[in-house]
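Several structures are given next for inspection.
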Structure 1
Amino acid sequence: MAQVIVRNIEDEVIRVLKARASRKGRSLEQELREILRSAAKPSAEDLVALADRVRELTPDVDQWDSTALVREDRDR
């Protein structure tokens, strides 16, 4: 796993984060790790943008009704 060093964090920010971690029964390091993990998850906006990009790559052709194809195959 990688390590990251963040310098020059205000004392008040550290105090608030330590209190938050303490309320959850975590160390400051554990709390920061969880905050970063949560922040790294894609947002709904990111997922919509990804879906739009995938949609742009999909040819604009008529789609087949799979129900009709299954029935046709079954009737053979």
Structure 2
Amino acid sequence: MNPVRTWRVRAEVAIGLLSALTLAATLVWPDWIERLTGLDPDGGNGAIEWEFVFALVVVTLAAFGLAWRDLRRPS
């Protein structure tokens, strides 16, 4: 595997892991945005957190999918 492809796969996996960890944290502590920043963007109803969860699912699947595609691609 060439160095650029290796770097790309590592970056995609790192992004996937980071978004998966943030997704898990959001599911466990749904009010982390309020705790961390002190802001309450959705008025306490949790809508922003669920939008964040949806976005993180998309990012996680896309990053791992791209890494899988790059690993399966012939040299």
Structure 3
Amino acid sequence: MSVLHARVRSGRIVLDEPTDLPEGTQVDLVVVDDNMDDMTPEERLALEASLDRALEQVDRGDLIPADEALRRARHT
């Protein structure tokens, strides 16, 4: 899964950065509402940094099997 950032300009959704998605690729959009939660700006930055690190791990293939992740989660 890729996270793409975009903005609405003149009623159209415009990506903030180039993409190499093939022509005709269907994407699902989720509108981010900054008022959806009670996170402080600092907490949101920390969350986004953590998610960025997780995506980097995925890109490197630094993963563990799902059953192992669940086992670890159950024992914490």
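Which of 1, 2, 3 yields 1.00 for FRET efficiency 1/(1 + (r/R0)^6) of positions 25 and 49 (r between Cβ atoms, R0 = 30 Å, to 0.05), as computed?
Values: 1: 0.25; 2: 1.00; 3: 0.65.
The correct label is 2.
Can you say which of 1, 2, 3 returns 4.1 when distance in nm of label points 7 Å out along Cα→Cβ at positions 33 and 65 is computed? Don't jump to the answer; show the numbers that get you there.
Working: 1: 5.5; 2: 2.4; 3: 4.1.
So the calculation was done on 3.
Work out which structure the value -20500 belongs to, where helix-only ellipticity at 222 nm (-39500 (n - 2.57) for each DSSP H run of 4 or more, over all residues; to 500) was derived from one of 1, 2, 3.
1
So semi-axes √(5λ) of the Cα gyration tensor in Å, computed for just one structure, reads 52, 17, 11; which one of 1, 2, 3 is that? The partial results should precede the final answer.
On the way: 1: 52, 17, 11; 2: 33, 11, 8; 3: 29, 20, 12.
So the calculation was done on 1.
Every number here is computed from the coordinates shown, using simple stated rules; none is lab data. Keep in mind that this is a model prediction, so the values were computed, not measured. Cβ atoms are built from the backbone, for glycine too; each structure is taken alone.
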